Structure I
Amino acid sequence: MIELTEKAAEQIRRMMNDQKLSPSEVGLRVGVKPAGCSGLAYSIDFESAAKEGDQVATMHGIKVFVAAAAAAYLDGTEIDWKGGLLGSGFQFRNPNATKSCGCGESFSV
């Protein structure tokens, strides 16, 4: 399963609040999709419920859904939030990635 840092959870709550969503009503779907120069890219979105076969966990008050097909690629991944003057965004620390592109948007295993 993945891990959310407290900073990432705080940012997710801010994003939910901006979209007038409640953590009790929606969760965060984390997945992978074919894309980028390294083959796979991370995907995150809000979703109202888990799907059959999903791994489900609650971290820092945020429900997290990971599809079975993506679980092997994401197992042990830590999602953090980094903000600063030079840019901000979610950072994925994936122990399964053997290569990632220079911009950090895609990876391969």
Structure II
Amino acid sequence: MNGWFDVQKSKADDFYFVLKAGNGEVVLTSEMYSSRSAADNGIDSVRSNSGDEACYERAMSKDGKFHFNLKAANHQVIGTSQLYQSAGSRDEGIASVKHNGTSKTVKDNT
């Protein structure tokens, strides 16, 4: 099964989305957006940029865990991964975003 985007609303009434892999695991979480249309634009940006290796920023947290950011061409962060125990696991997360990031399926959970 292919992945999909879940659009959700925060308690503060902001919109955000998560990209889920085919198994339902969250592989990318967006920033907060003030409108649904802005969140939809963020999804379009994931679709456009997820296949480009240069758009991935690999990083390590202060506690030594690995994560990544997906950035747009203007270097703005589109989404952030979870924390991983190893660089290899983080790289598998990136591969999942590359595979699932072009999904046309959007589930509205607002």
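Brief remarks follow.
- Answer label among I, II for the case where Kirkwood radius over Cα pairs in Å, calculated from the coordinates, equals 14.3: I
- Source structure of the calculated read-out (helix-only ellipticity at 222 nm (-39500 (n - 2.57) for each DSSP H run of 4 or more, over all residues; to 500), -5500) within I, II: I.
- Each of structures I, II was scored by mean count of other Cβ atoms within 10 Å over residues 7-14; the highest score is held by I.
- With respect to distance in nm of label points 7 Å out along Cα→Cβ at positions 39 and 63, the largest value across structures I, II is given by I.
Only the coordinates and a few stated rules stand behind these numbers; no lab work does. Note that the structure is predicted; figures quoted are calculated from it, not measured. Cβ atoms are built from the backbone, for glycine too; each structure is taken alone.
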